[in-house]
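J.: Just below sit the structures, each encoded as structure tokens.
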Structure I
Amino acid sequence: MIDIDVETERPPLPPFTLETARRKVRAAEDAWNSRDPNRVALAYTIDSEWRNRDSFVQGRSAIIALLTEKWAREEEYRLIKDLWAFTDNRIAVRFQYECRVAGQWFRCYGNEQWEFASNGLMRRREASINDVPIGESDRRFLWDGHAPRPEDHPGLVGVGR
């Protein structure tokens, strides 16, 4: 059982370099691809603030609830995140994910802004996301579900729009 009321340092820590920012982004991608709300929530401060689409939540319990609902609705979820920019304790990310909702496939395009506490946990996340219906034959993210993206699978630069 995980204790969502405990904060544990989560390297890499700010201030970020290009290499550590890239590692932070890949770690977040891998966690989200697990579709495990508890695992994902541990990367955020206890009082982390989120804007996810039109939802505003604060705290790990609210994050877990949002992600639990999200992944109950968004089946076959697979995500790729790419580093866009970074500063000492902030990272900007662009991402795409594919999922099926009520039988319809979607590719979702988004941008995130992240701000980190000194312990490497994210204290603020803002995400803007647009959904585009696609056919099943248009899917590009085809690795095994609940698993990290394979190392030989291209990032967003390699997969196109």
Structure II
Amino acid sequence: MNLIPMFLKEMEKEALITRKFLTIVPEGKFDFKPHEKSMTLKSLATHLAELPAWVEVALTTEGLDFAKMDYKPTEINSAEELVKLFDESLVKARKQLIPENEGKLEEKWTLRSGDQIFSEDTKAETIRHAFNQMTHHRAQLGVYFRLLDINVPASYGPSADDMGF
């Protein structure tokens, strides 16, 4: 069974839902965080918008070493910029989710910080992890919206806001 077509289909479905969330991120609340250990709304939304690009990272590298990188999140200042960043991330993913890369999916990919290894997975498992992260962080964003009294968009069926609760 080829996984690339399945990954593309899943990514496109999730992208439609995620875009709904990113379009309503309130610029005036970028610094909001529900707890001192939480990310700010801006950081969370930016991370969510960047996540599809992890498909490219998974398929073009052997891993990621936090100790050897100088990651800086993309600077965004509006919901429009979030959606643009998300769309750019999707383009990067689509360029890699091609039949020619099917053979790479069983190759190993390692997430680490120096000698500390967080995970050693196949590239296919790494892509699934990125998709799971999108769902997870989108749900977190929904909690932020609820706490800010912003209607939560539907994900896999109507939300409580859609139902009039």
Structure III
Amino acid sequence: MILRVNGAPQDLDLPVGATLLSALRSGLGLKGAKEACGRGECGACTVLVDGVPVMACLTLAVRVRGEVTTVEGLTEEFRDLREAFADLGGFQCGFCTSGQLVRAAALLRAGLPATRTEAEPLIRYEMSGNICRCTGYNGIIDAIWATSEKRRTAREAA
């Protein structure tokens, strides 16, 4: 089967019933998406399919028709987000970080309201499917908001 992952077609020989997560990790060696709960409840396996966050542990690989983007595929476009996570305490152990970054990337691409008062409830809601047992979430929220503001300021200055 052919999956388009991070901009490139990948020809994979997968067993019947293989999840997208196993195709990415075992078939392609992309280790960013993690298996934690295996039930789609924690968000550690979050990837984008045509820009929409999905839980790769629940998604059958044979059902995927669109472009799959993993955290490895977000390297340059979201360098600022990764730096904000590091600078503002958005991660500690790092286990959930790739899923957090992928979901945050989708949120930033969609756009946030112009004020933090309006944006924060949306950020909290959209990120609620990604569980972190270390940070307490404030650093994650701060990193997403800071990235959005930095990008908005750069657009307005251009």
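Bear in mind these aren't lab numbers, they're just calculated from the coordinates by the rules spelled out. What you see is a predicted model, and the numbers here were worked out from it, not measured in a lab. Cβ atoms are built from the backbone, for glycine too; each structure is taken alone.
J.: 0.8 is what came out when distance in nm of label points 7 Å out along Cα→Cβ at positions 32 and 56 was calculated for one structure; which of I, II, III is it? Intermediate values should be presented prior to the final figure.
T.: On the way: I: 2.2; II: 3.0; III: 0.8.
Structure of origin is III.
J.: Here Rg/Rh (Cα atoms, Kirkwood Rh), for residues 16-63 alone has been calculated and equals 0.92, so which of I, II, III was it run on? Write out the running numbers ahead of the final one.
T.: Values: I: 1.01; II: 1.09; III: 0.92.
Among I, II, III, the structure yielding 0.92 for Rg/Rh (Cα atoms, Kirkwood Rh), for residues 16-63 alone is III.
J.: Continuing with this model, one more query. Starting from the value -11000: which structure in I, II, III was helix-only ellipticity at 222 nm (-39500 (n - 2.57) for each DSSP H run of 4 or more, over all residues; to 500) calculated from?
T.: Details: I: -7500; II: -16500; III: -11000.
The structure behind it is III.
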